[in-house]
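Below are structures written as structure tokens.
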Structure P
Amino acid sequence: MSAAKKVSGKPAGEMFDDIPVLRRKWRAALKPGERLPRYEDVMLGSLGRLADHIALLKGDGALELSRSGRYVQKWLGEERWDIPVASLSPDCATALSEAAASALAKGQPHQASAHCVRDGMVRTYDVLALPTASRWGATLVGAYINERGVQYNLLDAIFASTDDAVVSLATLRDAGGKPFDLQIVHHNRSAGLLLKAEGADLLWRRIGEGDTLLASLEVMEFLLKAVSGGRGEQLEIESDGRHLRLSATAFADVVSLTISDVTVLKRRDASFRLLFDSNPMPMWVFDAASKQFLSVNDAAVQHYGYSRATFLHMKLHEIWPQDEWDSHAEALERVGDAYHSSRNWRHLRADGSEIEVLTFGRRVAFDDRDGYLVSVVDIT
């Protein structure tokens, strides 16, 4: 859909005068004893250029677009009349429907804002809904639409505001066509902070000639691999006491590089590992979908008698007695984000002996997989 553009020569700032003018016109047309002014007294005769910005909506139930001015047609991307408002683009249809519904419910003009994205550009529009009565008994709503403020690029806004460093790199090739270096062609503010360099010291510089972490042999090989492979690649490195995750995707000879500081996540993971591995209670993590063991602690290995390697090739049902498979499976189906054992369960140890246990679990993300962390209390 094409974006709405101003068809009037009037400066954008002065357009805000339109709304007070229309409100005064509506109030002036309201006669004593009447709930709403007549349509012809508000919308006909003296609108002038404002008529280009007016959409006429009719219907107390499903709204129809009865008429529309040239500006509105460009905003809607639709020149037809007498069509359901619901058939318009969702952003426009929602803005018109909600503004009209509020105006009709209050019996007063209602002003709202519409935010529309066109070709990556975010545009904000004022929508003023003016409810009126018609001589034919139907309620008609005149909706005034006009763009407000400065447009901005949605991707640029995200690019500028993210805490991750985002860098666009152009591939440099030698005489034989082999990539040998990359040049920074665009970056956000976070890139300058994370790479500890001023913008002027980054832009258009070859990374192989710089002194940032991008110049390291490991990162350079990673980026050149992304150029050759063309698919998304990831690398984790340590730099100045920070854990950084690099993600690179190549589009022809342009590489999009994102650098995320995952230090806090790594420390949290290390703390979890310490508490998990050294806990005296048997504990494990299993995959929520496949029920495969993902990790077991030393206490579980010692208490159950399976080696760690054996555990990690097993699924949950392999430590359940066969006569309890169905009841275990049914209990798992009912597990939400947390589980507290409401009954005793039987588990099988590696030597075939049985133990009675209580189990407690909580849903966790583990190595980018959906899993459950389980602790076991032996009550045999």
Structure Q
Amino acid sequence: MQPSRPDPLSVVPSIRVVDADVHHNIRDKSDLYSYLTKIERARLEEHGMPRNTSLYLANGGWRGARADTFEAGDEVDPRSNFGLFQTKLLDAHGIDLAILQVEATPSLVSLADVDYSAALIRAINDWSLDHWVARDSRYRLALTIPMHDPVLAVKEIERLGGHPSVVAAYVVCGSPRLYGKREFDPVYAACVAHGLSLSLHFSNEGHGMNPPPTAAGFPSYYAETYLVRPQFYQAHLSSFIFEGTFEKFPQLKVICCESGFGWVPSFFWRADMAWKELRSQTPWIKRLPSEYLAQNLRFTTQPFEESQPPRAVDEIVEWMHGAKTLLYSSDFPHWDFDPPESIPARFSPQLRRQILAENALASYPKLAGLAGV
């Protein structure tokens, strides 16, 4: 029997910090048993949880997380430690709202068996609401959806998209198809109808059904994938723009999580040039691609760009309209975690307020009624 799902508790009246990318996880496969059918449970018991690629056995930190987050022991995934999140993230850093994006998503959405994939996704979404969101009013959930099957993705949005604490649909960059393709339009229509943003996060490129992460195959080292990561997002953003997604769904907000942002200005300069020179091929695009940047696209700060000279990043923030498009994120509890203090103190108080809270409140429709301070 599933635990009851109470209404979210009242939120704190003053929202000063919103963390747009936090990764929780189940502790054990048995956490999902009560949410599955008998057949699905038997399959999970026998074969275990799907696993993301082991192509890179080490990606930084200690097992991918901060070394100081293993307080419950080396065998306990810190992403599954509810109390740890409360003390070392929410309380320690004054996080008023945090958007949960479950760690298991990349492996779940890479399965060829889309029905079993969708069953596990339903289970982990229900479990997240019952065992994380319902226990602390500071949490909101980005709903994992089986984007590899748009019909099933829409069903999941229709099933839980109306929950007041579900603020986004969560998809990953690894995909056999670019997300601007028209077969995904019903997903975006469902997002808009339920007041959800679309959260786009790297991961599972080259895993399961997905093509290699680069045009020349697989890098040898995680450092290489870390460096070329912006291209994962650029491919989908190009598709969104030139397939006309934002013309069809002008209310849709796409939030690029953990993509960095130093690449954003030059990408849109080039996109504008391509549109001007080749616009006859896509006459349904009515505006410069850069105009969709301010209206439809958002980027999280982690990993915050460390430029040389340091103030060069200030110009990047200005060029990308960061006072509107940048959202703070920590990526807790991963090894490259960024605290709120990563937003430079030299930024104006107004810009810091916008990045730390106000932009997020404006980018997730369900948070729009909350006021930043």
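What follows is calculated from the coordinates using simple rules that are stated; it is not laboratory data. The structure displayed is predicted, hence computed values, not measured ones. Cβ atoms are built from the backbone, for glycine too; each structure is taken alone.
From P, Q, which structure was Cα Rg over 2.2 N^0.38 Å, for residues 256-351 alone = 1.22 calculated on?
Answer by label: Q.
Work out distance in nm of label points 7 Å out along Cα→Cβ at positions 112 and 280 for each of structures P, Q, then name the structure with the largest result.
Largest one: structure P.
So, one more: Which of the displayed structures (P, Q) returns the greatest value of distance in nm of label points 7 Å out along Cα→Cβ at positions 48 and 328 on calculation?
P
From P, Q, which structure was log10 I(q)/I(0) by the Debye sum over Cα atoms at q = 0.12, 0.18, 0.20 Å⁻¹, for residues 168-287 alone = -0.47, -1.04, -1.23 calculated on?
So the calculation was done on Q.
Determine which structure produced the value 21 for relative contact order in percent (Cα under 8 Å, 6 or more apart), calculated from the coordinates; the candidates are P, Q.
Source structure: Q.
If log10 I(q)/I(0) by the Debye sum over Cα atoms at q = 0.10, 0.14 Å⁻¹ computes to -0.60, -1.28, which of P, Q did it come from?
Q
While we're on this one: To which of P, Q does the computed value 1.8 (distance in nm of label points 7 Å out along Cα→Cβ at positions 200 and 336) belong?
Q
For Cα Rg over 2.2 N^0.38 Å, for residues 88-223 alone, which of P, Q scores largest?
Ranking P, Q on Cα Rg over 2.2 N^0.38 Å, for residues 88-223 alone, first place is P.
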